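In the part that follows, the structures are each spelled out as structure tokens.
Here, each number is a calculation from the coordinates, and none is a lab measurement. A quick note: this is a predicted structure, and the numbers were derived from the prediction, not measured. Cβ atoms are built from the backbone, for glycine too; each structure is taken alone.
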Structure I
Amino acid sequence: MLHEWSTVTFLHWPYRRPVVQRLLPGGLEVESVDGLAWVGLVPFRMRDVRIPGVPAVPWLSQFPETNVRTYVRGPDGQSAIWFFSLDAARLPAVLAARATYWLRYFWADMGVVEDGRRVRYDSRRRWPGPSRAGCRALVEVGDPYRVDELGELDHFLTARYVLYASVAGRLVYAHAEHPPWPLARARALDLTEDLIEAAGLPAPEGRPLVHHSAGVSVRIGAWKPVRT
């Protein structure tokens with residue numbers, strides 16, 4: 001699949017490793033920085049979603065999405081993303097992703113509104129449950145980072161090019177090919193969410209670490225079985 005991910009905000013909180021590890025399938029080990037796992041809430045816009053060689057359908061190929069994720073290492077040694085949930089605003093896209101990518105997609109009422117340097121994200125889950133889980137976030141975007149200003153944690157939370165899924169109890173992986181994120185400073189002016197709790201995790205504590213990106217073009221490869 002080909003996508004454009006735009007108006008992306010990464011909101012992250014640290015968690016104790018065992019709290020996250022208990023939700024992962026066998027074979028995956030949570031990755032950490034200074035002994036802490038990280039859980040991300042990532043709202044953004046999907047644009048021009050299509051199969052290679054097929055033109056994008058305007059209404060169907062553009063919609064907001066929000067994912068809840070963590071960072072893992074697989075039995076094949078790859079560092080990757082594990083998605084606890086993905087909410088999207090187009091039911092056909094949700095059904096297709098559940099059927100072909102075996103990811104935990106949910107249909108939701110969603111919106112993304114930009115006003116100068118501020119971005120508001122709204123999401124409320126429709127199907128399947130837990131019913132009405134959602135997120136409301138107002139983010140203020142700051143100045144871009146220079147490449148030499150980004151540290152280990154910034155790259156750990158954003159520079160991920162592999163994702164895992166579990167299909168019939170077996171781990172599979174796919175590559176997510178895209179250029180490096182152009183990252184900017186950002187802060188959450190207002191945030192109310194229960195998507196992380198709906199995923200089975202405790203509610204996050206404290207203010208999130210926030211990054212923002214205008215976006216990148218992405219190619220998601222086909223699933224391949226994990227070989228140890």
Structure II
Amino acid sequence: MYLEEPEVTRLCVCARRPSGRQRLTAAHELGHRVFGHGTQLDAALDLRDRATDDSVEESVANTFAYSILMPPSAIQRGFRSRGYDPQKPSPEQIYVVSGWLGVGFETLVHHMRLSLKLISYSRYKQLLKTDLTSLRAGMIGQSTNNDIWILDELWNGRDVHMQIGDYVTGLSTRGTERFLNAVSPSAGQKVFSVSRIGECAAFLETSGRKVKLRVSRKEFIGFYEFRYLEEHD
């Protein structure tokens with residue numbers, strides 16, 4: 001919900017949704033503020049991709065959210081800079097780019113077909129049939145329902161917003177020992193599991209360039225300013 005009252009203005013996001021959905025929800029609620037819609041309570045956000053009876057306020061906020069998180073130029077860069085064809089993406093490529101954009105797999109697929117018309121209808125339907133659990137297992141060599149962050153040079157200088165239990169590839173071990181645990185490598189790449197709340201500098205394995213890891217509790221409940229505060233024993 002977006003709460004606007006004389007004494008407080010606040011965006012409230014459900015902690016039990018996937019991380020990409022949380023970001024889309026937050027951007028949507030921010031749209032209500034930007035366009036002066038006043039207090040809004042949004043139920044069943046998962047249905048918004050298929051909704052046909054949104055109010056004008058909901059449609060405007062939804063368009064705002066998709067525009068700031070997934071502008072066409074960012075989508076083109078996310079695919080083409082990695083050597084991917086945005087018109088013929090594989091499930092693995094969608095997963096990599098959606099993580100880089102900070103949105104969910106299906107959210108990016110919907111946007112690329114329904115809004116931008118980048119992919120054909122047949123590829124759109126095929127991508128929506130992707131079993132994400134199996135896809136993740138193939139990427140790191142073990143089954144997980146947590147997010148996997150595939151870091152490469154396009155992450156240079158970026159913050160990586162992760163949760164306890166997530167996995168990450170593409171990093172060197174320098175400076176991350178307290179936050180990451182090495183797991184069995186997959187296809188020759190180093191795979192780490194995220195094990196500690198807090199923030200630290202990390203370095204991309206291929207170039208040594210810096211990224212910042214920001215790790216929160218899974219399903220964190222509280223004010224955003226406290227999300228990444230390290231917990232002491």
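Work out the source of 50, 49, 29 here, i.e. which of I, II gives that when Cα extents along the principal axes in Å is computed. Spell out each step's value before the answer.
Values: I: 48, 44, 38; II: 50, 49, 29.
Working through the options, I get structure II.
If distance in nm of label points 7 Å out along Cα→Cβ at positions 198 and 214 is computed to be 3.2, which of I, II is the source?
Values: I: 3.2; II: 1.8.
Computing distance in nm of label points 7 Å out along Cα→Cβ at positions 198 and 214 on every structure in I, II gives 3.2 only for I.
Using distance in nm of label points 7 Å out along Cα→Cβ at positions 126 and 158, single out the structure from I, II with the greatest value.
I
For relative contact order in percent (Cα under 8 Å, 6 or more apart), which structure out of I, II has the highest calculated value? Could the numbers behind the result be given before it?
Numbers: I: 23; II: 13.
If we compare relative contact order in percent (Cα under 8 Å, 6 or more apart) over I, II, the biggest value is for I.
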Read-out helix-only ellipticity at 222 nm (-39500 (n - 2.57) for each DSSP H run of 4 or more, over all residues; to 500), computed value -9500, structure in I, II:
II
Suppose you compute FRET efficiency 1/(1 + (r/R0)^6) of positions 38 and 86 (r between Cβ atoms, R0 = 25 Å, to 0.05) for every structure in I, II: which one lands on 0.10?
II
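When Rg/Rh (Cα atoms, Kirkwood Rh), for residues 102-141 alone is calculated for each of the structures I, II, which structure yields the highest value? Numbers along the way, then the final one.
Numbers: I: 1.10; II: 1.04.
For this comparison of Rg/Rh (Cα atoms, Kirkwood Rh), for residues 102-141 alone, the top structure is I.
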